[in-house]
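Only the coordinates and a few stated rules stand behind these numbers; no lab work does. Small disclaimer: the values here were computed from a predicted structure and weren't measured. Cβ atoms are built from the backbone, for glycine too; each structure is taken alone.
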Structure 1
Amino acid sequence: MPLKFVIQKHDASHLHYDFRLEMDGAAKSWAVPKIPPQKPGEKRLAVQVEDHSVEYMDFEGIIEEGYGKGTVEIWDRGTYEMESKKEDKIVFRLYGKRLKGRYVLLIPKWGTKEGKKEWLLMRVKD
């Protein structure tokens, strides 16, 4: 059964993109401050946030109160294939409407601080 991914455009206290991969029964999640990379060689900061339920990957609407208050819309969705997964590097291939091809999530040397993990989301050559 194919694994799902979604990118939710989230206009909260600041506009960002929530990148979610279905993994280990949850939606592993990263907040990406800029539009996700579409061309090989492009990189974006991706701050790992708490896991969400897989059902939340279908959510669009308005969060009325509390943390994350704002509008959520699905920017892209599809399936993905895992190529390799390590603690600090995940390689996968996306099959979405906007994003297609090989991607890497990587924790750079400077990437762990203050209890948060900062990753790089990169579009790489196929």
Structure 2
Amino acid sequence: MFKYKFVILVDDNEIFNITHQKVIELNQFSEKTLVFQSGQEALDYLKLNEKNIEELPEIIFLDINMPIMDGFQFLEIFEKYDELVRSRCRIIMLSSSISPKDIDRAASSIYVKKYFNKPLTARYLNAITV
């Protein structure tokens, strides 16, 4: 039995995406996983589906350090999205950054529910109760 129906991974690193997707599958964390290699692609997907709750993920695993648009820039745009999107999609920052500044900045967002250091593990998945 899956814990969630649908999650999204947003990370520019293809190796992490493959690894994290496998961890999600092996732990039956989500029935469906979509992967985006840029924040803009993920935001475009959310905008396109903003009125269709079945196509909105329950969890978004979001990297911080990405080219063009980082995780914090993603959050700035996400905050302006429709209420249905903001209430449905819970964000988990998943980053290689151990900077206290990044951790504090993530914690200051009402949309970020957890902050984990890469790689994603079964222990982290078990700690998610959002």
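Observations on the model:
- With Cα extents along the principal axes in Å derived as 35, 34, 25, matching label from 1, 2: 2
- In this comparison of 1, 2, the computed figure -11000 for helix-only ellipticity at 222 nm (-39500 (n - 2.57) for each DSSP H run of 4 or more, over all residues; to 500) is attributed to 2.
- Of the structures 1, 2, the one that 31, 29, 14 was derived from, the read-out being Cα extents along the principal axes in Å, for residues 17-72 alone: 2
- Label whose coordinates, when mean count of other Cβ atoms within 10 Å over residues 33-40 is calculated, return 18.9 (choices 1, 2): 2
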